[in-house]
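Here, each number is a calculation from the coordinates, and none is a lab measurement. What you are looking at is a predicted structure, and each value in this text was computed from that prediction instead of being measured. Cβ atoms are built from the backbone, for glycine too; each structure is taken alone.
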Structure P
Amino acid sequence: MTETMDSSCPPIRVGAKKPRNPMQTIVGANGQIAVELATELRRNYTGDLRLVSRHPRKVNDADVVASADLLDAGQTARAVEGSEIVYFTAGLPPDTELWEKQFPTMLRNALDACRATGAKFAYFDNTYMYPQDSRLLTEETPFAPVGRKGKVRAAMAEMVLEEMARGEIPVVIGRAPEFYGPGKTQSFTNTLVIDKLKAGERPRVPLRDDTRRTLIWTPDASRALAALGNTPDAFGQTWHLPCCDDRLTYREFVAMACDVFGQPVSYTVIGKWTLTAAGIFSRQVREIRELLPRYEHDNLFDSTKFKRRFPQFDVTTYREGLETIRRECTGK
């Protein structure tokens with residue numbers, strides 16, 4: 001299922017809107033993307049923000065928090081009632097059975113709740129459903145999931161596309177590649193490279209250091225999702241969220257990161273067999289093995305469509321992002 005873009009639409013200036021009153025709601029509101037999304041929405045788009053999760057926490061002093069189990073349809077409906085826009089940013093631990101049992105139900109309940117209250121729906125998505133090879137990934141790339149988690153994310157994306165095609169409520173999808181970022185950002189790159197440098201240790205690289213990577217700075221992903229949610233003609237489409245055009249290899253990224261952190265350029269490449277053997281003893285490693293093929297190939301994620309539509313959007317460079325993380329962890 002594909003969407004088309006009206007090329008006659010004028011470009012939108014991001015972050016130029018003043019706060020207004022209609023309620024905007026984030027469901028699954030405790031993760032890094034949701035926290036940064038709440039900051040951006042409050043700063044530029046709305047004075048009435050609701051954060052929903054099992055144990056919600058305020059991001060901004062004036063936020064309204066609502067406790068809800070997204071597996072419960074009634075609780076979900078009550079939590080989003082009265083919202084103009086609902087952002088779905090819910091996450092789960094990397095547990096395949098948990099994903100299969102819970103993710104589709106959480107998404108279905110959120111979609112049903114939005115339809116009942118007449119709210120717009122903005123879905124934050126990842127790339128697990130895409131082919132794990134070197135092709136250029138655009139919004140038109142067909143789904144070809146590898147592994148059970150990929151199949152779950154493909155089924156969820158199809159569910160949202162079906163809702164979009166139904167046309168009863170406005171729906172938009174914002175899709176992001178692998179993260180890197182500040183705070184509690186969770187990704188291979190943060191865990192194996194950035195967190196190691198923070199600890200004064202040697203970074204580690206999965207499988208190969210010569211394949212090109214496309215990474216997205218988590219605050220950029222959140223700012224972009226907020227822009228899509230507040231741009232009426234962005235709905236009815238899938239958008240790749242904006243990434244830096246410099247697709248560095250891990251060799252280049254690690255060298256830059258070491259320079260930023262003032263450490264010698266030194267790292268270890270973790271081979272496929274090492275990771276496979278580690279999976280015998282570690283459930284966490286077993287849970288991420290299905291993602292490993294993407295590290296054997298170039299990862300080329302194209303966000304040209306978003307950049308043309310939002311030409312004023314400033315994408316954070318890798319050096320700017322790494323400098324921000326260094327200042328965050330050193331206080332300098």
Structure Q
Amino acid sequence: MLGRPGGLLADDVADALSDADPEVLVIGAGPAGLTAATYLARFRRRVLVADGGAPRACWIPLSHNMPGFPRGITGEAILKRMTEQALEFDAVIEPGRVEHLVRDGEGFLVRLNGRDIRARAVLLATGVMDHHPDLPGIEGAIERSLVRICPICDGYEAIDKAVAIIGRDDTGVREAAFLRTYSDRITLIHVGPAEALTEEGELLRMGVELIRAPIDNVQLQGDRVTALSWGGTFRVFDLVYSALGTSPNAELARALGARTGGDGRLVVDAHQATSVPGLYAAGDVVRGLNQIAVAGAEAAIAATAIHNALRDADGWTVG
């Protein structure tokens with residue numbers, strides 16, 4: 001887990017919360033959770049962030065589409081800056097995973113690190129879990145940006161390169177179509193059942209090569225990837241994209257009966273409120289455009305809505 005410089009951290013948490021429970025609990029310390037924490041703290045709300053460990057953003061080797069950083073910025077640097085900003089305004093960040101979340105009157109009862117906490121509102125910023133290819137050395141390849149998971153983030157860097165996409169269904173076809181914007185050397189390696197690929201004609205129309213075979217290994221050679229597969233054949237690619245999908249970390253919300261969509265992500269309204277009163281959600285756990293800019297915008301909307309809802313509940317409504 002990243003270090004959290006300054007502010008209130010593990011040793012200070014008990015003292016900081018001894019007088020009063022947080023008004024708002026934010027679950028998740030990725031870009032969405034940290035943005036919400038900054039907004040809520042600046043709204044002078046007592047806010048506690050449950051930091052369950054390294055978020056997806058830690059996988060980013062160098063982002064060139066993060067607003068304000070034309071030369072690029074690493075995921076670790078993004079999280080460090082956002083953490084420092086939240087702590088600057090006295091948000092409390094506590095390492096640990098929420099074990100239990102239930103409604104308690106007008107608020108919530110939460111179990112975190114073996115103790116019970118009450119909160120008036122909860123924001124879920126729990127993100128998603130990537131389905132990585134089951135291959136040796138895959139984490140190192142992702143860290144070096146040789147195996148990638150987000151063509152929206154870094155497709156620009158694939159211009160005119162030899163690109164392989166690992167897919168198990170028609171999601172791979174759609175990713176191939178997206179990446180054809182950047183290169184005409186695209187190969188889809190379909191590792192799923194034959195019947196899961198129904199758009200083979202689209203691949204032919206786009207000039208995308210199709211290989212139906214399991215991949216045995218990923219070998220890194222300098223700044224390139226060698227995929228060993230299909231009967232001992234070696235193929236060299238500049239980049240490999242995984243199109244194997246994600247699973248939303250929405251178990252806490254589902255246990256409360258929150259409404260989800262067909263892909264398991266949480267359904268929210270224009271204020272990022274779920275179907276459970278007082279429960280909000282922002283970031284990747286909500287919708288499929290997994291972008292830091294989107295997560296931050298949703299978190300700002302949610303934090304403002306939470307603050308206003310608490311003001312209304314306390315009788316501060318004007319008119």
Structure R
Amino acid sequence: MTTRKKIENPFKYEPKQVDNLLTIGAEALKKAALNEEAKNFILTNEKLFKTLKKAANRYIGGETLAETILSIQQLNRDGFSVTTDYMGESIRTEKDANEATDEFVNLASAIHEEKLNSSISLDLSHIGMLVSNDLAKHNLRRICSQAAQADKEVIISMEGTDRTDSIIDIYKETLKTHSNLGITVQAYLYRTKDDFTELSQLPGSIRMVKGAYHTPANQSMPRGNELDEVYLHYVDQLLSKNHPCSIASHHEKIHEEAVKLIDQYKATNYVLERLLGIGNEALTLFKDRGYACRMYVVYGKEWYLYLCNRWAEYPLNLFKGLADIVG
């Protein structure tokens with residue numbers, strides 16, 4: 001009797017190898033998200049746009065404001081507050097920046113008219129920062145003024161590290177005249193230690209995120225236990241002072257530890273936040289336990305960068321995207 005030699009599975013990886021592959025995939029997707037040429041190619045290629053859009057649908061409220069209003073209304077009925085973002089960034093002409101600003105003003109008007117429980121989130125490079133800081137400040141003031149009519153907040157998102165100084169400067173100056181303004185802070189940047197000290201002394205709200213953008217060497221720490229501890233340290237400081245904040249994370253450990261701090265400090269000026277389409281079942285459980293929960297909803301056609309970043313956070317989500325495309 002001949003004994004057959006067992007053939008090893010060439011696709012079997014050790015856990016450490018899997019982690020390394022996921023890290024490599026995440027870094028590649030972060031770089032892809034910043035590739036404006038690729039984004040423009042997808043937006044102008046009808047077949048490719050429609051194909052990848054099937055994967056993006058999981059994460060967006062709609063392509064139009066009208067579609068997105070329906071999504072927000074449903075989330076509000078389900079007990080979630082919302083923050084809404086008209087997708088786009090890296091606008092390089094005044095005309096395009098002003099058109100994007102008009103859309104945000106329309107969004108603020110719709111929130112007021114429809115009595116939606118939603119704040120507004122935006123990238124400053126979407127409303128003119130790459131043209132000039134003055135243009136971005138002018139457009140940001142327009143949006144904040146309209147949002148104030150509905151007593152709603154405008155939250156500035158964070159972008160690549162080459163834009164951090166400009167974003168913080170525009171935020172600090174605009175906050176002097178518009179109190180309904182908040183900013184996003186990325187825990188993974190080493191510079192955040194100093195930025196946080198300054199920003200947490202201002203009255204504007206702070207959205208804490210780990211950080212998803214590709215950075216130059218030695219500017220940020222990798223994902224892992226150290227980053228988790230740093231993130232929770234910032235959250236602890238905010239909650240202990242009841243500083244307005246959103247705790248934005250899809251990591252179960254982060255939100256579980258955060259609610260312990262919320263209970264400890266009896267904090268009331270917070271919200272647990274997740275992106276639409278990622279771990280929403282877990283956020284529902286926190287909501288059902290009585291914690292304030294907010295869903296981040298985006299809309300529009302500029303979903304390429306957004307989709308890449310969602311996949312970069314957990315590259316295995318690419319398989320969900322594949323299932324969405326062929327399903």
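Points to keep in mind about this one:
- Value 3.9, calculated as distance in nm of label points 7 Å out along Cα→Cβ at positions 146 and 290, assigned to which of P, Q, R: R
- Source structure of the calculated read-out (Cα extents along the principal axes in Å, for residues 74-241 alone, 52, 34, 32) within P, Q, R: P.
- Structure responsible for -16000, with helix-only ellipticity at 222 nm (-39500 (n - 2.57) for each DSSP H run of 4 or more, over all residues; to 500) calculated and labels P, Q, R on offer: R
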